[in-house]
Each structure stands twice: as structure tokens, then as C-alpha cells.
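What follows are several structures.
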Structure 1
Amino acid sequence: MLIDTIAIVGVGLIGGSIGLALKRRRVTRRVVGVGRRAASLRAARRLGAIDHGTLDLGRGVADAELTIFCTPVDLIADQARAAAASCPSGAIFTDSGSTKARIVARLETGLPNDVNFVGSHPLAGSEKRGVAEARPDLFDGRVCVVTVTPQTPLQALAVVKSLWRSIGARVLTMSPEAHDAALAFTSHLPHLAAAALSIALPEKYNELIATGFRDTTRIAASDPDLWTAIFVENAGPLLRSLTSFEQTLREFRTALKSRDTQRLRQLWKQSHAKRQELAQREGIHEDD
């Protein structure tokens with residue numbers, strides 16, 4: 001695909017990586033970055049993630065046929081509504097947010113200038129942040145969920161799917177609700193568990209942490225504001241996943257209290273088999 005101008009609102013790790021990938025693969029002639037800090041936009045230009053940067057949202061999207069919102073999930077809908085008044089008629093909006101149902105519900109209908117919104121979520125990133133961490137290969141072989149509802153315009157859907165494929169991602173389509181239910185288990189619950197484990201560590205043991213603790217809590221270093229917004233936006237599915245997790249913890253607690261080695265071994269075997277299955281399945285799903 002080739003789009004003349006693409007705007008990226010929020011040029012951090014994800015937005016910057018999108019810009020770098022777009023430029024490397026020559027998907028677009030011009031990438032415009034929209035941000036809150038001039039210094040970050042200058043850094044993005046130096047890295048080659050954007051061709052032009054602006055602090056003015058309306059000016060940034062004025063010529064963009066496609067705009068990608070890479071800001072915290074609690075900001076995306078309002079920013080998109082504000083941007084729609086300034087972009088070309090018939091422009092397409094998408095995003096990279098980790099929650100989808102509330103965003104899609106607010107933006108799928110009623111945008112001015114015949115703007116169409118299609119929700120997206122690339123399953124890529126890290127606990128690090130900022131455009132300095134951006135990489136042009138961040139999406140290579142990674143899944144990107146593109147959401148579909150009965151109201152999704154097919155042409156806009158095709159453009160958004162093509163966008164993500166053009167920068168190396170493997171596209172899966174599902175409803176916003178199915179996405180949020182799945183990500184509650186596969187992303188949001190792990191972040192909550194990592195945060196809780198970090199908090200639970202008594203300070204007197206700080207010098208005694210081992211590899212397992214470091215590996216398990218790595219994502220607890222993620223942006224607190226970003227993850228607070230994600231937890232609140234996806235509170236219902238996350239609470240349901242947390243209930244399931246708590247039930248499993250109770251099974252471990254019960255077996256441990258009774259020194260039930262057979263049950264503990266069964267639980268470990270179950271977890272081992274699940275982890276092996278996930279490792280074997282990784283990277284084989286693709287939506288046609």
C-alpha cells in the first residue's frame with residue numbers, strides 16, 4: 001500500500017516504531033507526528049520516525065488520509081473526535097490501544113467529515129517507553145488485532161489491515177468485546193500480577209531477588225498512568241480474569257497447606273504443559 005500522508009498521534013515507543021517501519025518499508029510519502037512535547041517530536045525527527053512534528057492536533061491531521069492514535073486508552077476517543085473536524089473528508093482513523101470496546105463504541109459512528117474509525121491493537125511493546133526505544137522491526141511477525149463489528153466499513157477495514165501487514169504484523173480480526181476478554185487474561189492480568197508481586201516483596205529481601213523474580217516482575221516497570229487507564233477501561237473483563245486467577249491460587253494454597261504433593265505436582269504438570277503448548281503455538285495464527 002502507499003498512502004501519501006499518515007499522521008501518528010503520540011510518538012512514543014509504539015508510535016515511533018510505526019513511523020520507523022512506515023519509512024523503512026516506504027508505505028507512505030510523509031509521516032506527521034503529533035505530540036505534547038516539542039523535545040520528543042525533535043527526537044522522533046532525528047531518529048527518522050517522522051518527517052514533520054507539531055503540537056497542534058488539528059494541523060497535524062489536516063492532510064492525513066490515515067491517522068493512527070498511539071496515546072493512552074482514556075485519551076483516544078476524545079482526541080479522535082477533536083481530530084475528525086480537521087482531517088480530510090473520508091479519512092480513516094485507527095489506534096494502538098490495549099482496550100477496544102469502549103473506544104470503538106464511541107468512535108464507530110458519528111464522526112464528522114465522513115471519517116471512519118477501525119480499532120486496532122498491535123500485540124507488541126515492552127515496559128520501556130519513549131521514542132528513543134522505538135524500533136522499525138517491532139511488529140515483525142507480531143499479531144495485530146483489528147476489530148470488526150456489523151458497522152465496520154469494509155473499505156476502511158481493508159486499509160487498516162493492509163497497514164499493519166505492510167509493516168510486518170500478522171492480522172487477526174475479532175469483535176471489540178472478544179478482544180477485551182482475551183487481553184484481560186493475556187496482558188492485563190499478567191501486568192496486575194507482576195505489580196502485586198512487586199509490592200508484596202518485603203524490603204529486607206531486596207538484595208536477595210533471583211532471576212525468577214526479576215523475570216516475573218519485569219512488566220511491573222511499565223508506565224503507571226498508562227496501565228491505570230487500561231485497568232479502568234477494561235475493568236469488567238479484568239475482574240473476571242482476576243477471579244479465575246484467584247481460584248487457581250486457592251488451589252495452590254489448599255494443596256500447600258495440606259502438604260498434598262500429588263496435587264501440587266498435578267498443578268505444576270498442568271502449568272508446564274500449558275506453557276509448552278503456548279511456546280509451540282506461538283506465531284502460527286494468521287487471518288486471511
Structure 2
Amino acid sequence: MKLKSLFALFNAVLILSFLALFLMPLFLLGGEYFHVFWGKNWGVALLFVLTLSGINAYFLSNWKIFTLLEREDWKALIGLLERKVAGARILRSLHVRILLNSYLVTSRTEDIMKLEATVRARRPSLLDRNSVQFGVPYLLMSDPAKSEAFFAAMTARPRVRQRDWMRWNHAFAMMQVERREEAIRELKEILAAVKEPILELLCLYLLEAYGKSDEGVAALVREGADRLRQSLDEKAFRQKIERSAENTQVLILSRILADALHWLYHAGEAASA
């Protein structure tokens with residue numbers, strides 16, 4: 001009902017606004033000027049009708065998908081989208097994106113990897129657009145070598161979105177396969193390039209493990225941590241993380257982020273104790 005109400009309200013507001021705008025000359029200036037007005041502006045009216053028709057056609061063609069999303073009927077939604085993906089001549093971005101998110105909600109990481117293979121073979125540009133979601137199974141898997149290979153390939157793709165997150169994932173994987181110098185170099189480069197506090201914190205938190213044996217890294221971590229603490233207090237940082245919850249990567253790394261926040265604001269207290 002909510003979706004139907006929004007759809008009806010959307011159409012009612014646009015249509016009434018259109019009628020008010022284009023019929024106003026009739027009531028204010030009379031029929032003669034009204035004909036002149038329409039003679040000059042019929043193209044705008046036609047464009048409006050075509051645009052509204054296109055929007056309505058889009059929603060109606062995807063009505064079943066949006067209805068299942070509203071109900072949170074993940075089983076039915078996944079089944080519908082899997083059939084659409086399997087039978088499509090050209091994969092649609094909307095179908096792939098919603099199917100990906102449905103797999104994530106239901107923790108079906110193996111199915112994400114199957115979808116990845118389909119997308120890679122049939123429309124690889126969608127792999128670039130949804131890099132974080134496709135990276136989730138590799139971020140969570142217990143095979144760090146396979147994880148490192150995937151993220152190395154993703155960071156090498158020229159059009160991949162959220163590249164900085166892919167680079168952090170790659171550095172994390174390189175730490176797991178004990179490629180110490182490469183991981184440090186990657187994390188340093190990310191720190192130098194980004195101005196996103198959450199990603200900066202994660203880079204510093206990983207680098208901190210190397211600071212115990214490398215004074216240069218330790219100094220970089222201290223400087224970066226001081227800068228973050230000065231720019232955001234702990235409450236503001238937590239709120240920033242909560243506002244970024246739509247980022248799949250932030251959700252997946254919530255445990256690491258909680259540990260990193262505690263390290264940033266309370267590590268000195270632990271050391272004193």
C-alpha cells in the first residue's frame with residue numbers, strides 16, 4: 001500500500017502542477033492569449049507528457065520487484081531476479097544491483113560469486129560499478145591468497161568505482177599473505193590520497209601493527225591519529241560511521257571499525273593502565 005500510495009501521489013502532484021501551470025493563462029488572461037501561449041509552449045507540454053510516461057513505464061515494468069522489496073520477501077525477490085538475469089539478452093544494472101543486495105541481506109556469499117562469474121562474462125562494466133558488493137565474499141573468505149588476487153585485479157581495472165576501498169581491501173589481503181612492504185606502501189598511498197576519515201582510520205589501524213618494528217610507520221600513525229582526534233571527537237566519529245551505514249563495506253567492517261575507534265580514542269588509557 002505504501003508503494004502504491006507514493007506512486008499515486010507522485011503522479012497527482014506532477015499532473016496537478018502541470019495543469020496549474022498551463023491552464024493559468026486561460027483563467028488570468030482569457031482564451032485568446034491562452035491559444036497564443038499554447039502555440040508557443042506545446043513542445044514543453046509534450047516533453048512533460050513523454051517524461052512522465054517514461055517514468056511511469058519504468059516503475060510499472062519493475063513493479064513486482066519494488067513490491068517484493070517493500071515486503072522484504074527476499075526468497076521470492078531473489079527467485080524473480082535470478083530468472084530475469086538468466087533470461088536477459090543484456091544484463092540490467094538495476095537487476096544485478098538489487099540481486100546483489102538481496103544476496104548480502106540473506107548472507108548468500110556463494111551466490112554472489114556465481115553472479116560475479118555471470119557479470120564478468122556478460123557485462124563486466126557492472127563489476128566495476130558494484131565492486132564493493134562483489135568484493136564481500138573475498139573479504140570474508142579464509143583463503144587470503146585468493147582474496148589478494150581478486151582485489152589486485154579489481155584495483156587494476158581502470159573504471160572500477162570506490163577504488164580506494166578496493167585498495168584498502170588489497171592491502172588487508174596482502175597483510176594476511178605476509179607481503180609486508182607492499183601492504184605498507186599501499187596503505188601509505190591511500191592515506192596520502194584520501195580525505196575520508198573512516199578510510200583514514202582503517203589505514204592507520206592496519207599500519208599500527210607495523211609501527212612496533214618501524215619507527216617511520218609509527219610516527220606516521222601517531223601524526224595521523226592526532227589529526228583525526230583533532231578533527232572529530234569520538235561521538236562525532238561514531239555518528240559519521242552510522243551515517244555511512246549504506247556503504248556495504250562499512251557494515252561488513254563494523255567489528256574492525258569498533259576496535260579501531262577504541263584504539264584511536266582509548267589506546268592511551270590502556271597503556272597507562
Structure 3
Amino acid sequence: MTIVNREDAQLRVEHTPRPGAPALLLINSLGASLEMWDEQVAALGERYEIVRYDARGHGKSTLGANKELTLEDLAADALAVLDACGIARAHVCGLSLGGMVAMTIAQRWPDRVLKLALCNTSTHMPPRENWQSRIEKVRKEGLAETAEATLGRWFTPAFHQTEPAKVDQVRQMILKTDPQGYAACSAAIRDMDMREPISSITARTLVIAGTQDPATPPAHSEQIASKIADSKLVLLECAHLSNVECSAEFNKALSEFLAA
């Protein structure tokens with residue numbers, strides 16, 4: 001693990017150098033730490049120079065002075081992480097908020113992206129009042145109640161029953177998130193509208209959706225795929241955290257896309 005200084009925040013980064021291999025940047029969902037990608041690192045680590053990190057106010061990264069963040073702020077953090085690792089261009093894979101950050105990078109800084117994977121994500125998540133209410137609740141009450149509601153969206157009832165240890169691992173990840181960091185990153189989703197900007201993305205793109213995802217339903221992924229030329233849409237039989245619930249199918253789809 002290394003620490004990357006970015007303005008007034010310190011970002012925890014895990015970088016596995018692999019000379020000659022293409023780089024793969026993994027960007028987390030809201031409320032998660034870099035450990036959410038453990039199964040992808042295990043499956044893809046031999047073929048790629050993998051970089052993953054904790055967003056501001058998440059995991060072991062500090063928030064800094066900003067009480068609210070934008071997608072541009074979070075994208076600039078991701079690029080600072082790549083710069084610190086000496087990586088000019090990378091495959092970029094993000095899930096949920098991570099997908100929103102990945103879209104922003106591909107749209108604003110296309111020269112940094114090899115291929116793009118947008119997983120269980122969206123370009124627009126109104127009404128903003130819902131996000132503002134969540135932000136205020138988390139700031140006042142912490143994440144305990146929000147964590148349980150989140151787990152209900154992130155995994156199907158069947159996965160809750162068959163894999164309680166994995167669900168609890170994610171629960172602990174959410175509970176260890178700084179509520180102020182969660183709120184600051186939630187503001188980026190509240191203010192997001194990428195519906196039109198993504199049509200300018202030129203990177204080859206894989207879009208992954210969960211058929212039972214109530215947070216970012218398949219229609220959101222279909223809209224993304226319709227806007228980005230020559231993108232590929234893959235549906236997995238799971239809820240929101242597809243890389244955990246359907247890790248084998250997720251890894252297969254991602255590895256085949258990156259290798260093609």
C-alpha cells in the first residue's frame with residue numbers, strides 16, 4: 001500500500017507493477033473500499049498491472065477540506081493516482097459511483113483510457129432531493145441505518161441467504177466509511193447529469209448490468225450503451241454489486257472484453 005497526496009487529501013493506493021502488462025484501474029462504489037475488488041485482483045492480477053484505491057473519505061483515505069465533491073474532483077483524484085504510479089494510459093473499470101467517475105475520465109480525458117468498463121452505474125439519478133436527504137441523514141446519524149438499506153439493494157435475497165459472510169464483509173466496509181466522506185461523494189451523484197456528455201466517449205466500452213439491480217436498473221445500462229458507439233452490454237443475474245455476487249461471470253465478461 002502507498003499513500004498518494006492529492007491537494008489536502010491522502011489517498012490509499014494499492015499498485016501491483018507488472019512491466020510490459022497493460023494497466024487496469026479499478027474504481028470503487030460509494031461506501032466501499034478497495035477491498036471490494038479482491039476477487040477481480042485474484043482473477044486478473046497475472047495479466048494486468050492493477051491499481052485500486054480508496055476514494056476520499058472512504059477506507060483509509062482522508063477527505064480533505066471539501067464537504068462536497070464533484071465527479072470532476074473524483075476523476076482528478078483517479079488520474080493523480082495513475083500519475084503517482086507512473087501510468088499514462090489504463091483500462092478503466094468502475095462500478096456504481098466508480099462507473100460515473102470512469103465515464104467522466106473517458107469523456108474529459110480520453111487520452112488516458114485504453115478500454116472502459118462501466119458496471120451497475122448510471123448517468124443521472126434524480127430526484128436530487130432524495131440524495132440531499134440521504135446526505136443530511138448520514139451527516140447527522142452516521143451510516144448504520146443506511147448500511148442495512150444499502151445491502152438490501154446491493155445483493156439479492158438469495159445471496160443474503162447463501163453468502164452471509166460475504167454480505168457481512170461488505171457491511172463492515174460500509175460501516176467503516178467516514179460519514180462525512182460518504183456525504184461528500186453522494187453530492188457528486190446528486191449533481192450528476194452525464195446523459196448527453198457520454199455520447200462523445202470514443203473508448204471501446206463494456207457495460208455490465210444486474211438484472212435484479214434496484215439501485216441502477218438495467219434500463220440505466222441500456223441507456224448508456226445506446227449513447228456510446230460500439231459499446232457492448234452484458235446482463236448478469238444479480239443485484240447491484242455484480243462483481244461480488246456474480247464474481248465468476250463478471251470476471252469472465254471483463255477479462256474477455258479486455259483481451260479482445
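Each reported figure results from applying straightforward, stated rules to the coordinates on display, with no laboratory input. Here the structure is a predicted model, which is why all the values come from computation and not from measurement. Cβ atoms are built from the backbone, for glycine too; each structure is taken alone.
Here helix-only ellipticity at 222 nm (-39500 (n - 2.57) for each DSSP H run of 4 or more, over all residues; to 500) was derived from just one of the structures 1, 2, 3, and that gives -13000; the source is 3.
The greatest value of percent of Cα pairs over 36 Å apart among structures 1, 2, 3 is that of 2.
Kindly point out which one of 1, 2, 3 the value 18.0 was derived from, the read-out being mean count of other Cβ atoms within 10 Å over residues 54-61. Walk me through the numbers before you get to the answer.
On the way: 1: 18.0; 2: 11.6; 3: 24.1.
Value 18.0 for mean count of other Cβ atoms within 10 Å over residues 54-61 corresponds to 1 out of 1, 2, 3.
Given a value of 60, 29, 28 for Cα extents along the principal axes in Å, for residues 70-221 alone, point me to the structure among 1, 2, 3 it was derived from. Computed on structure 1. I have 9 for relative contact order in percent (Cα under 8 Å, 6 or more apart), calculated from one of the structures 1, 2, 3. Which structure is it? Computing relative contact order in percent (Cα under 8 Å, 6 or more apart) on every structure in 1, 2, 3 gives 9 only for 2.
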